[in-house]
Structure 1
Amino acid sequence: MCCQDKQRTRDAHVRAYRVKIDAERRAGERRRRRRESQRWRRLRRCYGLSRRDYETILAEQGGACAICRQSPSEPLVVDRARVDGKLRGLLCRRCKAAITCFHEDPDLLRQASVYQKTTWPDDEP
């Protein structure tokens, strides 16, 4: 096999590799768009929230979690009251999990706060 044939073979492999990488990138982009679309449909179906409603609430909260005020690294989740289903705000997953762990009981949350302050008094600002 001469040098030109080897070069053509190498070029063909490089082109095939680039085509494969481009196809994977496009497939990943399609998956990302599909997940995003499913997320907006789920918000509409479960909470009656449109994308505009979600973005309005997020803007009212300053673009951050309603409790910890941290800017989200992933989309915020909807928080609503268990009793009447009324939307309370958008929370990061950690804050939503904390409220859920305390069964949305304000007294239990206050007790946890008192416990934290009495157990670790050096943590106060």
Structure 2
Amino acid sequence: MASALLSQGHAVRLAVTDSQGEVEGELAASGVDIWNGSTERLATLRGALEGVAIACWLMADEPAGEQRVASFIAQIVDSTVRGLVYEAAGCSSEVKRLCALNAIPLAVVSESPAERARWLSAAREAVASLIG
């Protein structure tokens, strides 16, 4: 998805938990801004939000993801983020409620990441719907 967004002229910042060596190098070489941070410690992502218009939380299969995304939404309230793409087969009412409460437009990707082509298409469409 990063390469598609870059080819459309968008800046892309990707948070990685640890140095991923070759993959990280390839992404950085393609123009992706790499940010070292972790969803395990949301404070490490705070700086990654600087200047970001659309945040993508694409980790629906992560354990306790719903609780962390709720905390993440609280962080993006006072940032430049103007939309959230959230990957979830069944987006919780709490995520929807928090986004509505804070006037954060939400786009949900419900396709399975196992079906890569469909997932990628849905993720691109979700970002595009928020960009306008």
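Computing helix-only ellipticity at 222 nm (-39500 (n - 2.57) for each DSSP H run of 4 or more, over all residues; to 500) across structures 1, 2 gives -11500 for structure 2.
Here Cα Rg over 2.2 N^0.38 Å has been calculated and equals 1.00, so which of 1, 2 was it run on? Of the options listed, only 2 reproduces it. Source structure of the calculated read-out (relative contact order in percent (Cα under 8 Å, 6 or more apart), 19) within 1, 2: 2.
Throughout, read-outs are computed from the coordinates displayed, never taken from laboratory work. Note that this is a predicted model, so its numbers are computed, not measured.
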